[in-house]
Structure formats: structure tokens, C-alpha cells
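In C-alpha cells below, several structures.
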Structure 1
Amino acid sequence: MPTIVNPIGVELDETARRMRIRWDDGHLGEWSWLSLRRACPCALCAGEGNLPGVVTLDTAFSERETHMNEVRWIGRYALAPIWADGHDTGLFTYSKLRDMCECAEHATPDR
């Protein structure tokens, strides 16, 4: 069974436009706001059932759409970014965030 890790703190860096999470295993993860908005898992953005989402690789986002105002903790399993344009339905599970980590330790040439 995989080890379960949980965030213990979240920081929004407005200058770098990045979210950083300190995890209980000591890891410091980070993600660009743009990559989080592009990967939004909500039904509208990502789609559901047989319906495609509205976000594609070609989607151009405005500054407001990629400005993160805050992050809400959802139970003990997810975080929800609150974007400046009001979008707030994308719940990122802790495991999804760890898989998407963009820190130097997890950076790969294909990202």
C-alpha cells in the first residue's frame, strides 16, 4: 500500500505565480498557476462522461483566469484553487498534486 502524505502548509507566491505546498514527509512541492488552471479537473474544464471539457492544449487563458486568489482545504483529501475570475470547482486531490509536482526534484525533460 502506498504511503499517504498530507499537506501541512500552502503558500501562494504572487510574484512567481506559483503555489507551494509543504508536505508532512518534508517535501516542498510547487506548481505554476497556469499549469494548475490548465489541469483543472472539474467537469467543465476536463469534461465528464462522453462530454469533452472546454480546456484544450490550445486554450489561451487571461491573467484573471490564471491568478489564484486563495486555496480552500476540502476535507482531508483535496485542495480547491479559487481563481480571480470566480472559478472554484476544481478539486485537486493530494495524490494528483503530488503526481503533477513541478519542483526541481520531480522536473522531467518532457514537462
Structure 2
Amino acid sequence: MKKYAAIRQKLLQRRELLVKRMQEIAQQQQRAEGPLSQDFAEQATEREHEEVLDALGEAGRLELSQINRTLERIDSDEYGICAECGEPIAEARLEVLPNSEYCISCAERHDH
């Protein structure tokens, strides 16, 4: 686990930032739950704003899930090992894509 301490710290910082952003999005969504404006153009803008908040919230939930899964892999000493073939994942790949569960070969197979 010490081997990946820097990556773990970056993930923890990113998770903290995401949690704060998710809280801000939730607060904005609560404010937007009131009745729609009487003006049709304003209604369209309000609905567009709601859709953007929903998309940001979903993206944040997905990233949080990936970070939590990665932290679990680090804590259980499974991190850095391909979830498919069991071979080591290149450290350069983990630096760029810390949430990667697959080595390059297996990731390419999944993409096709």
C-alpha cells in the first residue's frame, strides 16, 4: 500500500472535492425545485439548468464510485494488478489513469 501512497492521497483529495461539489449541486437542485416561471422562455432556461445539474450530479456520482472502488483495491492490495488477466498494470498507466483496473492489453480488448 505504501507503494501507491501518492496515488491514494490524490484520490482522497479528488473525492473530497467531488463530495463538496455534489453537495453544492444538491443545494442548487433544491433551490430549483420551486414552481416554474410564468414566462415560457424562462421555463426553458430553468429546465435546461436542471438538466445540466442532473448531468453534473450523475457524472460526479460515477467518478465517486470509481474513486471508492480504486481506494478499496489499494487497501486490499489488489491495486496495480489487472482485474482480468492478473498481470501488473504499468505504473505509468496508473499515474495517468489512477482508476484503471485493466492493463493496456485488456483495456484495448474491452474497448473493441
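Throughout, read-outs are computed from the coordinates displayed, never taken from laboratory work. Keep in mind that what you see is a predicted model, and the values were worked out from it rather than measured. Cβ atoms are built from the backbone, for glycine too; each structure is taken alone.
Work out relative contact order in percent (Cα under 8 Å, 6 or more apart) for each of structures 1, 2, then name the structure with the largest result. Don't skip to the end; give the middle numbers.
Values: 1: 20; 2: 25.
That would be structure 2.
Which of 1, 2 yields 0.10 for FRET efficiency 1/(1 + (r/R0)^6) of positions 43 and 91 (r between Cβ atoms, R0 = 35 Å, to 0.05), as computed?
Working: 1: 1.00; 2: 0.10.
Value 0.10 for FRET efficiency 1/(1 + (r/R0)^6) of positions 43 and 91 (r between Cβ atoms, R0 = 35 Å, to 0.05) corresponds to 2 out of 1, 2.
State the single structure among 1, 2 that was used to calculate helix-only ellipticity at 222 nm (-39500 (n - 2.57) for each DSSP H run of 4 or more, over all residues; to 500), giving -23500. Could the numbers behind the result be given before it?
Working: 1: -3500; 2: -23500.
Going label by label, the one that fits is 2.
For structures 1, 2, calculate Cα Rg over 2.2 N^0.38 Å and state which one comes out highest. Display every interim value, and only then the final one.
Details: 1: 1.06; 2: 1.45.
Comparing 1, 2 by Cα Rg over 2.2 N^0.38 Å, the maximum is at 2.
Starting from the value 4, 18, 19, 16, 13, 9, 8, 5, 4, 3, 1, 0: which structure in 1, 2 was P(r) over Cα pairs in 5 Å bins from 0, in percent, for residues 3-58 alone calculated from? Please report the intermediate quantities before stating the final value.
Working: 1: 4, 17, 19, 16, 17, 15, 10, 2; 2: 4, 18, 19, 16, 13, 9, 8, 5, 4, 3, 1, 0.
Only one of 1, 2 returns 4, 18, 19, 16, 13, 9, 8, 5, 4, 3, 1, 0 for P(r) over Cα pairs in 5 Å bins from 0, in percent, for residues 3-58 alone, namely 2.
Ranked on distance in nm of label points 7 Å out along Cα→Cβ at positions 67 and 99, which label among 1, 2 comes first with the largest value?
On the way: 1: 3.2; 2: 1.0.
If we compare distance in nm of label points 7 Å out along Cα→Cβ at positions 67 and 99 over 1, 2, the biggest value is for 1.
Out of 1, 2, which has the highest value for mean count of other Cβ atoms within 10 Å over residues 51-58?
Between 1, 2, the highest calculated value is found for 2.
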